[in-house]
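Scrolling down, you'll hit the structures one after another.
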Structure 1
Amino acid sequence: MPLPYVLLSAAVSLDGFLDDTGPERLLLSGPADFDRVDAVRASVDAILIGAGTIRADNPRLLVNSAERRAARVAAGRPAYPLKVTVTASGDLDPGAHFWHTGGDKLVCTTDAGAARAARLLGGTADVVALGPALDWRVLLEHLHDVRGVGRLMVEGGGQVHTQLLQQDLADELQLVLAPLLVGDPAAPRLFGPGAYQGGRLRLTDTRRIEDVVLMRYEPTAPGTGPVATPADRHWLRTACELAALCPPSQTAFSVGAVLVAADGTELARGHSREGADPVVHAEEAALAKTDPADPRLPGATVYSSLEPCARRASRPAPCAELILRAGVRRVVTAWREPDTFVAAADGTGVLTGAGARVVVLPELESLAKAPNAHLLA
C-alpha cells in the first residue's frame with residue numbers, strides 16, 4: 001500500500017541529546033532555524049508527535065507565518081496541517097496547547113485507549129482506534145488512505161523517531177546539530193538502542209544556519225521482503241530518472257536501472273541505448289559494469305523503471321535471464337511491460353518462477369511512463 005513520505009525532524013546537542021533535565025525546554029537552535037522549520041511545516045499535509053512530547057513540551061505545532069498560511073489557503077489547502085499524536089493508553093492532557101491551536105487534530109491510539117482519549121478530549125480531536133496494539137504501518141496507511149496525507153513531518157519524540165527508523169518507515173531525516181553539550185545520562189536522546197538498517201545513510205544536503213548545522217539524510221539499504229521500504233522508493237525513483245537520459249526511440253522503451261548491494265552501496269547503473277550500443281537494455285547495461293564474481297550480487301536488488309524483459313530479438317538473453325544468471329534474487333520495478341512491442345510480456349513470471357522476488361510500486365508508474373509517452377499515445 002502507498003504510504004506518506006515520512007520526514008523526521010529533530011535538533012540535538014553535539015552529544016546527541018534532545019533536551020536536558022531542567023524545568024524549561026532547552027532551546028537548541030535560533031530564530032533562523034525556527035523559521036526554516038516553519039517553512040517545512042507549511043509544506044506538509046500533517047505533523048505528528050508522540051503523546052510524551054505533548055506532556056513534556058506542551059507544543060503548539062503551528063505554521064506561524066501568516067504569508068505561508070495564506071499560500072496554503074490559496075493552493076486549496078487548510079491554513080494549518082493536520083496535527084496528529086500517537087498514544088497507546090489514551091492518557092492525554094485536554095488542556096495542552098496542542099488541542100486548542102491550529103487546525104484539525106487526530107489521535108491515533110489502540111482499541112483500549114480510544115474510549116479514554118475520546119472521554120478526555122471531547123470534540124476537540126478525532127480519535128481513531130487502530131487495533132489492539134499500535135502498528136506504525138497501519139497508522140501510516142490510515143493517514144494516506146483516509147486522511148489524504150502525502151507528506152508527513154514527524155517532530156518527536158525520540159521513541160517515535162527510533163521506531164520509525166528501525167521499522168524502515170522514514171524517508172528522510174532532517175537533523176540540526178547545535179553547539180551545546182548536555183552530558184546528563186538522564187536527559188532524552190534522539191535515538192534509542194536496537195536494530196537499524198545496515199550500511200550508511202546518504203547525506204543529501206548540509207547547510208549552516210546561524211550557529212547550527214542542518215543535515216539531511218535518506219536511507220540507502222534495500223528492503224529484503226515483499227514490502228517496499230523508503231530506500232526502495234528512493235532507488236526506484238533514481239532508476240525512473242535515468243530513463244529520461246535514453247536517446248529517443250520509436251521502437252523501444254526508455255528504461256533506467258540501478259543495481260544496489262544489501263548495505264545500500266550502489267554497484268552500477270545504466271539506461272537503454274546507453275553509449276554507442278543502440279539496442280542495450282538498462283538492466284543489461286548496469287550488469288555489464290559489475291564483476292560477475294562480486295559476492296554482493298546474490299544479496300543485491302535491481303531497480304528497473306520497467307519490468308525486466310522476458311523475450312527480446314536484439315540479444316540472445318533477455319534481461320530477466322541476465323539478472324538470474326548474475327545471482328540477483330530481488331527486483332523492484334514501477335511498471336509492468338505493456339504489449340506495445342512484445343505480446344504477453346512477463347518478465348515477472350520468469351523471475352518469480354526461478355525463485356526471485358519482484359516488488360512493484362505502482363505509485364511510481366507515471367514517472368516511469370513519462371519518457372515513453374510518445375509510445376503510449
Structure 2
Amino acid sequence: MSALVNLLDFDLDGLAAYCEQLGEKRFRATQLFRWIHQKGASDFDQMTDLAKSLRSKLQGVAHIQPLSIISEHVSADGTIKWLFDVGQGNAVETVFIPEDDRGTLCVSSQAGCAVGCRFCSTGHQGFSRNLSTGEITAQLWHAEHALRKRQNTSERVISNVVMMGMGEPLQNYGALVPALRTMLDDHGYGLSRRRVTVSTSGVVPMIERLQQDCPVALAVSLHAPNDALRDQLVPLNRKYPIDELLSACQAYLQAAPRDFITFEYCMLDGVNDTDEHAHQLIALVRNRIHCKFNLIPFNPFPASGLHRSQNERVQAFARILADAGIVTTVRKTRGDDIDAACGQLAGEVQDRTRADERMLRQPIVIHAVSSQKTHGH
C-alpha cells in the first residue's frame with residue numbers, strides 16, 4: 001500500500017492540483033484548505049460541507065499529519081516552546097512569543113543547521129536534514145489551533161511568523177516557499193507579507209529567487225562589519241561576502257513589503273562590539289541601503305567560548321548607530337528560563353556534519369580594530 005499523502009505539504013495551488021487528480025474541482029480544494037488551516041481540522045469526517053464522495057476518496061489516500069510533541073515548556077514571561085519529533089532521532093523547536101500588540105511564532109526549517117555560525121547552539125549541533133513543507137507548516141498549524149483552544153477564542157492568535165528557528169530557511173528553499181504561501185493565503189492563515197519574515201545568514205542566489213517568488217520581510221544575520229570577522233562568525237560569508245550580500249539586499253527592496261532590510265547583530269563581548277565596529281557598520285550601509293539594526297544580546301552556551309556584551313556596551317553601540325540616523329533596536333530576551341531565546345534553539349539532531357569537531361579546530365582570532373577595547377563608560 002502506498003504511503004498516505006500529507007495535505008499539509010500543499011499550498012492552495014498544490015492542493016488544487018492534487019484534488020484535480022482525484023477528479024475534483026478547484027473550489028473543493030479551497031473548502032478543504034480552509035478546513036485544515038482556518039479550522040484546524042485533521043479528520044475528514046469533521047469537514048461537513050465537503051461532498052461525502054470526496055471525503056471517502058480522501059480517507060484512503062491522504063491525511064493531515066501533525067508533528068508529535070515531545071515536550072512543551074511555558075516561560076514565566078508567557079513564551080511557549082514546543083519540541084517536535086521529526087523522526088530518526090531528530091527533534092525541532094518552535095517558539096511562541098506573546099506581546100500586547102502581536103503574537104509571534106518562531107518556526108524551524110531544518111533539523112539542525114549546516115551554516116555553523118559560531119554563536120548559535122543549533123549550528124554547534126550540526127545538520128541532519130531539511131524539513132518538508134508539511135513539517136514547516138505543521139508547526140504553525142499546531143501552535144495556532146492549540147493556542148486558540150487554550151485561550152477559548154476563534155480569533156487568530158498568531159499575527160507574525162519568523163522563519164528564525166532552527167536551520168537556514170534559504171537552504172531549504174523548495175519546501176519553504178509553499179509553506180510561506182500557505183501562511184499568506186487568505187484561505188489559510190491570512191498573514192500579511194509584512195508580518196512574515198525570512199531570516200537568512202546570506203544565501204545570495206536564494207535572496208534573489210525569493211524576491212521573484214514570494215517576497216516577504218527579510219532579516220539578514222550580519223553580525224560583523226567586515227569580511228575578515230564575518231568569515232569567522234558566519235562561515236557562509238566566504239562564499240557570499242558582505243558586498244555581494246548587500247547588493248542582493250538592495251535589489252530585494254524593490255519587491256519587499258517593507259521599505260527596509262533588518263540586519264540582525266549578535267553582540268559578542270570584545271569580538272564585534274567596539275565603537276570602531278559600530279562606525280564600520282555605519283560606513284558599510286550609509287547611502288547604500290535602507291535598513292534597521294536589531295542588536296541581540298548573546299545567549300551563552302558552553303561550547304561557544306564566547307561571552308555576552310555588557311549591557312552598557314550594547315547601549316553605547318546602539319547609540320552610535322542611532323546618532324548616525326539608523327533605526328536601532330535592542331532585542332528583549334524572551335523565554336530565557338526555558339532556553340527559548342535567540343540562538344538557544346537546539347532540539348535534538350543526529351549530526352551528519354561533525355560540527356563540533358570542525359568548530360573546535362577553528363578558534364576565533366580577534367583582529368584588533370582599535371588600539372584598545374572600548375567600554376563606553
Structure 3
Amino acid sequence: MTGSRTSFLKGRSTRAAAGFTGAAVALFAVAPLALSDFRLGLLAKYLCTAMVAVGICLAWGRGGLLTLGQGVFFGLGGYAMAMHLKIVDAGPGTIPDFMQLYGTATELPWWWRPFANPVFALAATVLLPMAVAAVLGSFIFRRRVKGAYFAILSQALAAAFAIWLVGQQATTGGTNGLTDIQGFFGYDLDDPVNQRMVYFVIAAALLLLIALARQLIHSRYGELLVAVRDSEERVRFLGYNPANVKLVAYVVAAGMAGLAGALFVPAVGIISPALIGIVPSIELVIGAAVGGRASLAGAVLGAIAVAWAKTALSEEFPAAWTYFQGLLFIVALAFLPGGLASLVGIARRRRASRVSADTAPVLPVGEAA
C-alpha cells in the first residue's frame with residue numbers, strides 16, 4: 001500500500017513538472033514569437049485574470065469559499081501601484097494631472113504620500129489586500145458566516161468599494177480612475193520592448209503563484225482546508241479552528257488578487273472602478289468555474305479563455321456579449337459542475353471501466369451460476 005501511494009505521488013509530481021515546463025515554454029517562447037505586440041499585450045491582461053483565478057481555486061475550489069468580491073483586492077493592488085506610478089509621472093513637487101483638473105489641492109493628500117516610496121508601494125500591492133482580507137475574514141468566519149451569506153457579503157464589499165472610489169473624484173479619479181500611466185519604474189511603457197518586459201514579469205508571477213498554490217493544496221494545510229469544506233463541525237471536534245483555516249485561504253487569495261491588480265496597471269495603463277466592481281468580480285469567478293475551480297490548470301485556462309471570449313464577443317456583439325457570457329456560466333454549472341477540467345477525469349474513468357470490462361475473465365455458464 002505504501003509503495004503504491006509513493007508511486008502515485010511520484011507520478012503526480014512528474015505530471016506537474018511536465019505541465020509546469022510546458023506552460024513556461026508556451027509563455028516565454030511560443031507566445032512572444034507567435035503573437036504581435038498588440039496580442040501579446042492582451043495576453044498579459046488575460047494572465048492577470050488568471051492570477052486571480054489561482055486564488056479563487058484555492059479559496060473556492062479547495063475551501064468552498066465562494067469569493068464574489070475579489071475585485072476589491074484586485075483594485076487595492078491596482079490602485080496602490082497606479083498611485084505610485086502617477087506620482088513618479090508627475091515629477092517632484094507636482095501633483096498628478098487629474099488632481100489639477102478635478103481638485104483644488106496644491107499638494108498630495110496625506111494618504112497618497114507614502115506611495116511615493118517604491119518599496120512601500122510594492123509592499124502595499126500585496127500586503128494591503130491581505131490586511132483588509134484578514135480584518136474582514138476575522139469578523140466573518142468567527143461568526144460562522146458561510147455559504148450564500150458569505151458570497152453576498154463579499155459581493156456587497158465590492159459594490160461599496162467601487163461606489164467609494166467613484167465618489168472620491170479629486171483623489172481617486174472618480175469614474176475615470178487613474179489613467180494615462182506612462183512609466184513603470186523608469187521604463188517607458190510606450191516602448192514595445194518594455195511592454196514585452198512587463199509581459200514576461202506577469203508570466204513569471206503567474207507561474208510562481210501556481211507553484212505556491214500547488215504547494216499549499218498538496219500540503220497538510222490543503223488537506224485540512226478540504227476537511228473544513230466537507231465537514232466543518234468534525235474538524236472543530238478534532239481540535240482545529242475552522243475559522244483560522246478558512247482565513248488563511250481567504251488572505252492568500254486576496255494577496256494573489258492584489259498582485260494581479262498591481263501588474264495589470266502597467267500592462268493596460270489604467271485602473272478604474274469599472275474594473276473592480278460587482279460585474280468584474282463575477283467574471284473572475286466565471287472563468288474559474290468554467291475551467292474547473294478544483295483544478296489549478298483548469299482555473300487558469302478557464303480564466304484566460306473567458307477573458308479572451310469577452311474580448312472576441314465584445315468586438316463581434318457589442319450589445320449582447322454579456323448574455324453569451326452568462327449563458328456560458330449557466331451551461332458550465334448545469335451540465336459540467338466540475339468545469340472543463342473534469343472532462344479529463346470523466347474520460348479516464350470511462351477508459352478504466354472499459355479496460356476492466358474487457359479484461360474480466362469469462363466464466364463457463366455453470367461456474368457463473
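Values quoted throughout were computed directly from the atomic coordinates according to the rules given, and no laboratory measurement underlies them. All figures in this text were calculated on a predicted structure; none of them were measured in a lab.
Which of 1, 2, 3 yields -24000 for helix-only ellipticity at 222 nm (-39500 (n - 2.57) for each DSSP H run of 4 or more, over all residues; to 500), as computed? Working through the options, I get structure 3.
Ranked by relative contact order in percent (Cα under 8 Å, 6 or more apart), structures 1, 2, 3 are led by 3, which has the greatest value.
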